[in-house]
Structure I
């Protein structure tokens with residue numbers, strides 16, 4: 001089934017309520033295997049349109065690739081991660097979330113996929129820290145000479161911030177007010 005996605009951004013942000021939780025489950029490659037009603041409401045996609053499709057279907061173009069690279073490396077290593085993510089709805093609206101992504105395991109402990117719970121972000125942390133950081137990362141990525149250099153440059157910025165604070169990425173997210 002072909003998925004029609006708006007090529008333009010509306011500039012309209014959909015805001016999650018504190019009582020809402022978006023849930024998705026993916027396989028190891030990031031293909032969506034499950035989404036709850038709130039996911040479909042915010043993404044504007046039906047189950048038929050997105051089940052079996054890559055989760056990056058909802059990736060907003062203003063999200064730094066550095067963040068997703070860190071996310072994938074963390075969960076593939078069997079660890080959980082918390083991250084602020086700007087998603088894109090089918091119609092071009094955006095919605096910010098605080099994502100908690102963790103590996104799903106079978107009875108033998110092998111990773112068989114990933115589970116993500118997303119909730120309303122801390123607006124102060126988002127506006128004062130995350131958006132400026134992500135803009136800085138995007139600028140560095142866009143100025144890089146190659147996609148590989150873009151990720152390296154973005155990672156260097158994140159690493160520098162974490163070293164200054166003597167924190168891990170998850171600790172930094174909690175410091176900001178998860």
Structure II
């Protein structure tokens with residue numbers, strides 16, 4: 001029996017087969033969890049989910065814009081309908097717009113903060129609501145980055161969000 005046997009988990013930003021989200025989703029499935037994995041790239045997420053299922057795991061891919069509050073609501077309604085609870089949320093989704101500060105637009109700054117910060121708030125709020133409703137508790141993991149501690153050229157907005 002795996003360490004996550006029977007747990008219902010959600011990993012955001014899991015549509016890149018070489019990324020941390022996909023690796024996390026695969027490992028959770030190997031440990032016995034049912035994994036919902038989301039990404040803006042629905043095809044990428046489905047590819048990762050299919051690989052998990054082919055390896056004997058349980059996974060469902062869902063398209064998600066992590067910056068959409070309504071999207072989070074729909075996602076958690078689907079999770080509650082499908083499994084009745086959530087045990088683990090991994091806020092993995094993130095982006096970096098690589099531009100010097102002098103050419104970085106306010107729109108670039110805001111987009112990064114919506115994906116890297118606002119999405120964590122939106123997902124955590126919904127996860128806590130469902131965890132409290134079902135009385136089971138759970139775990140929420142928010143990924144950070146060394147880029148939040150050490151300056152990285154052309155990544156000021158990313159560093160501010162990930163620190």
Structure III
């Protein structure tokens with residue numbers, strides 16, 4: 001859907017300004033969030049059952065792409081890229097490269113299957129700081145995924161990693 005980065009919309013007003021598609025999806029009663037990744041769209045809801053929302057959501061997506069309208073408005077804010085706001089000591093650059101490679105090849109594809117995304121934010125004193133977006137941001141099991149799955153994976157391949165923390 002997006003050639004680079006991700007876009008996360010949590011309200012209809014910001015969605016309408018930045019993305020014609022997100023704005024269209026927020027017009028559907030019950031939609032509370034829209035998240036765009038490279039090759040997926042995540043819609044979060046409150047209230048109605050999916051069986052009632054799914055046809056309207058799929059219809060809105062199909063109509064949008066059939067119209068030829070852009071996903072993001074030219075005047076809207078740019079999609080967030082994975083390097084926004086990163087922090088780490090330059091002496092740790094090789095470790096950070098390895099951490100990012102592991103995240104990109106082993107973690108992000110799995111998180112994307114659940115409708116979310118995860119981005120590297122920083123590395124400091126043995127702690128990796130990650131930002132979870134999309135469906136993963138509000139998922140109750142995201143803390144368990146972060147602490148058990150991702151932390152164990154990074155510790156295994158990068159012994160300098162002591163823990164993983166989520167940042168917003």
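A few comments on the model shown:
- Distance in nm of label points 7 Å out along Cα→Cβ at positions 63 and 103 - structure with the largest value, from I, II, III: III
- Winner on mean count of other Cβ atoms within 10 Å over residues 15-22 once structures I, II, III are ranked, highest first: III
- Value 72, calculated as volume of the Cα convex hull per residue in Å³, for residues 47-86 alone, assigned to which of I, II, III: II
- Origin of the value 0.95, where FRET efficiency 1/(1 + (r/R0)^6) of positions 55 and 111 (r between Cβ atoms, R0 = 25 Å, to 0.05) was derived from one of I, II, III: I
- Structure from which 24.1 was derived, mean count of other Cβ atoms within 10 Å over residues 31-38, options I, II, III: II
Taken together, the values in this text are just the output of simple stated rules run on the coordinates, not laboratory data. As the structure is a computational prediction, the values presented were derived from the model and not from experiment. Cβ atoms are built from the backbone, for glycine too; each structure is taken alone.
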